[in-house]
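Asker: Next up, some structures in structure tokens.
Only the coordinates and a few stated rules stand behind these numbers; no lab work does. Since this is a predicted model, take the numbers as computed values, not measurements. Cβ atoms are built from the backbone, for glycine too; each structure is taken alone.
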Structure P
Amino acid sequence: MNAVKNFLYSKMPKIFEYLGIVLYFYSNEHEPVHVHATKSGKETKVSFIIKSGLIEEIIISNVPGRSPIKGQDLQNLKKFVVKYGDEIVTKWVDYFVYQRRVGFEKITTKLK
């Protein structure tokens with residue numbers, strides 16, 4: 001069972017956890033740069049529109065077939081991706097373009 005568990009986690013690298021919201025990539029992702037967020041069985045996708053190397057827009061969308069993150073959890077997710085957007089994009093590029101391992105960070109301090 002551990003071999004299966006390790007395989008699954010290697011295919012879904014977790015990059016951040018913030019107030020119980022886990023952000024991760026699926027290994028077979030595509031552009032635009034985006035991350036998935038889950039909490040309590042709910043899932044939401046956050047896409048980053050990049051122009052001239054800068055984040056121009058952040059789009060939060062539902063994942064087909066999954067209940068979306070809502071309420072205060074969604075507000076917390078929005079604050080997090082605005083503050084940590086550059087780090088998320090860097091990890092996406094490292095993982096998908098350079099095929100590097102990416103680290104996991106747990107943020108426990110609530111953002112204002």
Structure Q
Amino acid sequence: MNALRNKVQLIGHLGNDPEIKNFDGGKKLANFTLATNEIYKNDKGEKVEETQWHRLIAWGKTAEIIEKYVTKGREIAIEGKLTHRTYDDKNGEKRYVTEVVVSDLLLLGKP
């Protein structure tokens with residue numbers, strides 16, 4: 001049952017080109033957003049499309065694959081875990097961020 005804890009799976013399209021950061025020792029970080037769409041009919045029978053935006057990060061080999069093959073608009077499937085972090089912005093205000101740390105990636109659709 002431990003394998004089911006804190007597991008996120010998403011399929012969507014990239015909202016922008018990934019931002020890649022290089023660190024000492026050759027480690028890479030990919031930062032990007034993913035849009036997922038849900039289509040349903042409301043109580044009046046009208047078709048409604050809702051888009052959710054997700055912040056994603058990937059490290060190491062996964063970040064290298066993202067840098068090489070993934071661009072804005074590309075459809076991908078990811079698996080990862082949900083994380084929360086806080087930081088102080090330049091005005092000294094505390095900010096809260098929720099991100100998905102990507103562990104697996106599948107390229108879908110046309111490049």
Structure R
Amino acid sequence: MITTLKIVFTILLIWMCYVVISTSLKSNLFKEWNFLGSIPWMRATLWDFYANVFIIYLWIFYKEPGVLLKIVWLVAMVFLGSIASCVYVLIELFRLEPGEGIQELLTKQHD
């Protein structure tokens with residue numbers, strides 16, 4: 001199961017990097033912000049996105065012991081979204097010891 005998760009999150013990370021980079025090359029978010037911000041579904045999508053960031057960040061906040069890492073991950077989550085989420089989950093997956101599973105992935109805190 002852990003190997004499957006590593007593969008899935010690696011594919012998601014690569015896909016999201018591709019989507020963000022290719023979209024950035026075609027369209028400048030800052031130039032189009034006024035237009036995009038006027039679309040109700042765009043505003044709803046942003047609220048949805050940041051609600052998910054908050055939920056995932058609570059998990060990171062629980063798992064990480066140091067204040068500095070908590071701040072770094074908060075900034076990464078806010079600015080990189082699912083890219084940062086995938087990186088964090090992959091780091092956590094690769095930190096697991098042999099024999100550890102989903103429970104340890106979700107609940108194991110770091111020293």
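Asker: For which of P, Q, R does FRET efficiency 1/(1 + (r/R0)^6) of positions 22 and 38 (r between Cβ atoms, R0 = 25 Å, to 0.05), calculated from the coordinates, equal 1.00?
Answerer: Comparing all candidates, it corresponds to P.
Asker: Shifting gears a bit: Figure out for me which of the structures P, Q, R the number 41 belongs to, where relative contact order in percent (Cα under 8 Å, 6 or more apart) was derived from the coordinates. Working shown, then result.
Answerer: Numbers: P: 25; Q: 29; R: 41.
Source structure: R.
Asker: Of structures P, Q, R, which gives -27500 when helix-only ellipticity at 222 nm (-39500 (n - 2.57) for each DSSP H run of 4 or more, over all residues; to 500) is computed from the coordinates?
Answerer: Source structure for this number: R.
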